[in-house]
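Some structures are shown below for you to check.
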Structure 1
Amino acid sequence: MARLSQQAILERYEQLAAQRADYTWRNYQPIPLPGYESTASQAGRNCFDRGEAVAKALDGRFASRPLRIIDWGCNLGFFVFQLAKLGHEVVGVDSNASYVDICRFLAETNEFPVKPRFYVDQLTPSSLSNYSGFDVALCFSVLHHLGKEQLLTLRRFAEVYPVALIEMDGRDFGRHHLFPFYFYLEPTVETNDPYGKGTRRRKTWFCSNVTSEGLYVNLKQRNLLAGRSVLKKESAQGTTVIKREELTSRHTWIRTDLRQEQANYARWSGEKYFASLKDFGETDQHRWIEIDYVEHDGQANAESIQEFFSFLERERLFLLDLCADSFLFSRGKLTVVDLESLFPVETTIADLVKTRTRKTEIPFDSYEKQRNHILQRLVG
């Protein structure tokens, strides 16, 4: 479409609809603006149901105040225009320059309380930093296109946008992918729109790390796993850590779950090497524990590490999953977290490995090897 005009946009839209083929991204969304009413019946997806659900969710949580909103994967700008008409300041981002050109033309040729703006960009962990400072982010049917980058992108997305509306499909409508990064998840609308030769069910989630109980921030930077989360909670009562796992989630190679960690914290409550267990619980979908937060300053000392492994050996305890990131230091005091792989040695370490893991051997299978590895990693 070399020269943009209302007539040219409508003609191309009608051509695609007349082909009666699977919809393309060019007629994926209707255009909710005067003069484009015919696109409502020709579009690949309804969109109005989600638009109403989004507006209702925002109105209920932000008391109808004007918001700064960004829509990643905005396509033809349906949600941008709907929210802009309500008085919000909205930015749309899409990787397709031709769609952004159409959106800019539509924005310039229609009246809004605040003109929406549009940019061409890819949704990546690094690009998100260029679009910060928004109250709410939208991301509809985009994340499933990212493949292996999905969890990395979601981690950064939740950091930049503590409040978001995200549409997902697939198993449990993507809840297990959102769960590690957003504390509060609530479904707002479920749709079943044309897809290929059939239909596809999708669900839009209201995702938030801002609640009446506190503010939440993801702490896990590596070994990201769907269905498991480690979040720092900041509230009037202080700073703690919430560890959660969906009831269907398990450790990747150790036969354990969060109940083992809860039992360890309860058993060793008051022991100087471990954080205090503040609370725990279970819902119909996940279990959780809350422990003290440790402000890690990185000032490791060999003496504390030596003493800790002497304690383990004396108490006949063993860490099957040895991770240097679990050894936190604050003003010289060592606190070891991630206790779900801490087990008593009833016979031998080799037997413990066989009964509690899906492996026949592990690289650090003695107290001495573990002690030396942590000393080398943290002290040098």
Structure 2
Amino acid sequence: MQTKSQNRPKFRLWIFAALGVVALLTVACDRKTKKQAVKLPPPDVQVAEVIQGKVPIVMEFSGTINAIKTVNIIPRVSGYIDERHFEEGTFVKAGDPLYLIDPRPYKAQLDAYQAQLKLDQAGLAFWVKETKRYQSLARQGAASKEKTEGTIAKRDELLATVEKDKADIENAKLDLSFTNITAPFGGRIQETKINVGNLVQKQRDVLTTLVQMDPVYVVFNISRSDVFEIQLLKRQGKLFETEDMRIEILLPDGSTYSQQGKINFISYQINPTTDTVLVRGIIANKKDQGVGDFDLIPGQYAPVRLILGQDPAALLIPQPALVESQIGRQVFVVTQDNKVESRSVEVGRGYQGQWVIKKGLKKGEKIIVEGTQKVRPGVVVNAKPYAPKNA
């Protein structure tokens, strides 16, 4: 009969054999798994070539819409306001009547000057005849020199008086015309500050304000660093002439305003407080037919795009190809042997669904546009041409 101590070596041998079998099975499975992993096909990606193209050179600034003309309507004659001819806040045309000052005192003054002119003209006619008569008598020796010279002086005095009367009449006509206050230009009329029946003093009281709406100014400031960049672009021959540069305005909904403007003033002097240069453009202010109002309002904030010139050989890539990472902006380049290479890039502005690449890529290189999440540097990929989804 065997004891427990005699059976123990056989039991241990059996355990070691079992563990060996398990180890062999584990190694075999591991090798099989690795072999299967190696056999996975390369991931499919869509690639596009880095291309060169003509791209407008654009800078963006914060601007303000200003009225070209804003004028306070001030009376040129004193008097009582008889009539107001406009609705506050509406658009008026050049020459439209705004106010009427009581014209009766000025009409009476004009009538008085015209009557005085007739009186003085009658006196002048008399003394012209008298002068001729005394000159004739003086040649015959029948009139004294003193008497003849007296008639000439009287005639000349009345000649001057008649001229003064005519000038008084012209001034009276002007004063009478000034009682009808009209719009000096087309624009939006503001609220009235004087009501019918009020007495106004010439050259002093402000009746209302008129603001020109079309065209308008867009004013913005360019920083010194941007000025330096513009000067560099000019030396490279990439800038338009100033009169050919164009201004675009972004509307509050993010769309681009339909009208383009042009630069009409550059200060060419840096403001020491803001370290900027003042630039002013002029742009048509289209009247919206749907609501009957203008698109641009003086005083409003206006993001500005300044189209400075054109880069004839800009490097372009589809915007989805750009990858944001902890080390900056990158793209994945596919080499000739279909391996992935990570490349840091310096990016310019966007243009028609593409990024302008300043540094990091060359024309003709292939970059991954779709499938960037599937790859890492060194991986072999199955590259297919990029097919935009909206194409």
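Tell me which structure, out of 1, 2, gives -8500 once helix-only ellipticity at 222 nm (-39500 (n - 2.57) for each DSSP H run of 4 or more, over all residues; to 500) is calculated.
1
Which one of 1, 2 has FRET efficiency 1/(1 + (r/R0)^6) of positions 44 and 332 (r between Cβ atoms, R0 = 35 Å, to 0.05), as calculated from the coordinates, equal to 0.05?
Of the structures listed, the value fits 1.
Of the structures 1, 2, report the one carrying the highest value of FRET efficiency 1/(1 + (r/R0)^6) of positions 164 and 244 (r between Cβ atoms, R0 = 41 Å, to 0.05).
That would be structure 1.
Kindly point out which one of 1, 2 the value 4, 13, 12, 12, 11, 9, 9, 8, 6, 4, 4, 3, 2, 1, 1, 1, 0, 0, 0, 0 was derived from, the read-out being P(r) over Cα pairs in 10 Å bins from 0, in percent.
Computed on structure 2.
A value of 17.2 was computed for mean count of other Cβ atoms within 10 Å over residues 60-67; which of 1, 2 is the source structure?
2
Assuming 9 is relative contact order in percent (Cα under 8 Å, 6 or more apart) as calculated from a single structure, say which of 1, 2 it is.
Structure of origin is 1.
Just so you know, all these numbers are worked out from the coordinates, no wet-lab data involved. Quick caveat, the model's predicted, so the values are computed rather than measured. Cβ atoms are built from the backbone, for glycine too; each structure is taken alone.
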